[in-house]
Structure 1
Amino acid sequence: MTMNKELIGEALGTLILTLFGCGSVAVAVLFGEYGSIFQIAIVWGLAVTLAIYVTRHICPAHLNPAVSVAMVVGKRMPARKLAGYLLAQFIGAFIAGGLLLLLFNPSIEAYELAHGIERGTAASVDTARMFGEFYPNPGDATVATVPMALAVLAELVGTFVLVLFIFCFTEDCNVGRPDSNIAPLFIGLTVSICITLIAPLTQACFNPARDFGPRIVAWLGGWGSAAFPDTFGGIFVYLVGPILGGVLATLFFLYVLEPAMKKNKQ
């Protein structure tokens, strides 16, 4: 029963953050709202914060495969729970993507008609980016090219910072951590500041479930291959990059920061 509650919480929390986060991108693309990356980043941060507050009483509120893997590596969660958590997170993100398509499909069709976009062609990446992530960011014409290696590095760095800060905000060894009642707010703010740094390059994923779940919805919703224009690169950028960044952050915390913090407490 406890495991079932945890899986429901992980699915619900991931659904919430994906619905409102990807929703902000959809509103920006379709209606010209949110005039800057900063505004979208704040919405994403608030979505993460609210998702954690809603679910943390029934689950650890990882809401992100990179975080769940990091917690297993850090021995904060038993490995036997990992598969269930990952599945729940992907399901939550997939449902969120489906809700977005249901809500905005008439507006997407009107946008496609107005801009001469045929869904499923290469040009339809302009609307597919409301669901999955792409590099370089299709919404930033000033970024001419982002090689796959740079995109992987960008996602790795962003997720490294996020996971490292999660440890710092929640572990007892850090005497400077915020009160547990407001820690979710600081985690959300971390997401926001990481997005402002990385989004021009890769749209700033840091969460494989948030990318893959809605991307499958786009694939099923008529975008087809346009939803996966670079399958091999996308796997490395939006799956391997975040997972590796989270693992490296965990190891850095366990073997560098945590010992230093414990030494200072003595």
Structure 2
Amino acid sequence: MILQTQIEELYSKQPIEPVEDAVHVFDEFKAALNEGKIRAAEPEANSPSGWRVNAWVKQGILLGFRLGQVVSLPPADFQFRDKHTYPLKRLPEGRNIRVVPGGSSIRDACYIGKNVTCMPPMYVNAGAYVDDGTMIDSHALVGSCAQIGKGVHISAAAQIGGVLEPIGALPVIIEDGVLVGGNCGVYEGTIVGQNAVLAAGTIITGSTPVYDLVRGAVHRREGDAPLRIPAGAVVVPGARAVTHGRGKEMGVSLYTPVIIKYRDEKTDQAVRLEELLR
């Protein structure tokens, strides 16, 4: 609570003075992010979405950019230049994290759990939370403040969007056991429920309706509530016909994600194969 109050007070200041004291508070804040002691969003059973946004944590991340000065970052030969408050993350010993050589970057002020595997090149931005046993495959992105659960597989070229601003917006959340297929994109505060499977090429945003062929329902974002993909859903890229106007006359169809089934033994076998490849 003390750290939260300090961050909120510093965030409201313009300009921030004294800078040295503010940097000391930010360093404490960043250390807590790196250890997973605080996070931009966390599970909350009483919330309609099952998650709570910690707006003050987002404020702290933005504070780091205001305090940062552009400096040369090591290794000097590569001429990296960025805010000095967000260098490359130093991975802690003892967590069995694998970062395979070849152009991957993990920015400071994010949490990487035990037994996480990172295949090159991939990128994890500040504020993200990646839980134990997850695999981030080649050319994949985990955006700022995105929350990734345990045992998730983020396949090659998948994009997990980050939602840093607005402060109160729920970031993208991928719950435990989800398989995100290659070239997928998940954006705009979407929650993907536990053990769901997103087939290759599936794009999900808060403004796109998801047609559930199994339950005869359409999942949409309602008001301020995020779009939630049900637990265990198997989602594939699909299309829906335009039913009126010139679009109907021209035979136009629009992209939409479609739930074609819920996880069964056959689906689980495919997921287990992914685990064997780690």
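Matching task: 1.9 is the computed value of distance in nm of label points 7 Å out along Cα→Cβ at positions 71 and 247. Pick the structure from 1, 2. Could the numbers behind the result be given before it?
Details: 1: 1.9; 2: 5.2.
It traces back to 1.
1, 2: which one has P(r) over Cα pairs in 5 Å bins from 0, in percent, as calculated, at 1, 7, 13, 18, 20, 17, 11, 7, 4, 2, 1, 0, 0, 0? Before the final figure, lay out the partial values.
On the way: 1: 1, 7, 13, 18, 20, 17, 11, 7, 4, 2, 1, 0, 0, 0; 2: 1, 6, 12, 16, 16, 16, 12, 9, 6, 4, 2, 1, 0, 0.
Checking each candidate, the match is 1.
Could you tell me which structure in 1, 2 was used to calculate relative contact order in percent (Cα under 8 Å, 6 or more apart) as 10? Don't jump to the answer; show the numbers that get you there.
On the way: 1: 29; 2: 10.
Computed on structure 2.
Say we calculate volume of the Cα convex hull per residue in Å³, for residues 79-214 alone for every structure; which of 1, 2 gives the highest result?
Working: 1: 150; 2: 111.
Greatest value across 1, 2: structure 1.
In terms of distance in nm of label points 7 Å out along Cα→Cβ at positions 87 and 111, which of structures 1, 2 is highest?
Details: 1: 3.4; 2: 2.4.
Result for distance in nm of label points 7 Å out along Cα→Cβ at positions 87 and 111 over 1, 2: largest is 1.
Which structure, out of 1, 2, was helix-only ellipticity at 222 nm (-39500 (n - 2.57) for each DSSP H run of 4 or more, over all residues; to 500) calculated from, if the result is -6500? Walk me through the numbers on the way to the answer.
Working: 1: -22000; 2: -6500.
Attributed to the structure labelled 2.
Which structure, out of 1, 2, was FRET efficiency 1/(1 + (r/R0)^6) of positions 55 and 223 (r between Cβ atoms, R0 = 30 Å, to 0.05) derived from, given a value of 0.95?
Numbers: 1: 0.50; 2: 0.95.
Here the read-out was taken from 2.
Among 1, 2, considering only distance in nm of label points 7 Å out along Cα→Cβ at positions 103 and 127, which has the greatest calculated value? It would help to have the intermediate numbers written out before the result.
Values: 1: 1.7; 2: 2.7.
Evaluating distance in nm of label points 7 Å out along Cα→Cβ at positions 103 and 127 on every structure, the highest lands on 2.
If we compute distance in nm of label points 7 Å out along Cα→Cβ at positions 135 and 159 for structures 1, 2, which one ends up with the highest value? Before the final figure, lay out the partial values.
On the way: 1: 1.1; 2: 2.4.
By distance in nm of label points 7 Å out along Cα→Cβ at positions 135 and 159, the leading structure of 1, 2 is 2.
Rule-based calculations on the coordinates, nothing more; no lab input. If you're wondering where the values come from, they're calculated on a predicted model, not measured in any experiment. Cβ atoms are built from the backbone, for glycine too; each structure is taken alone.
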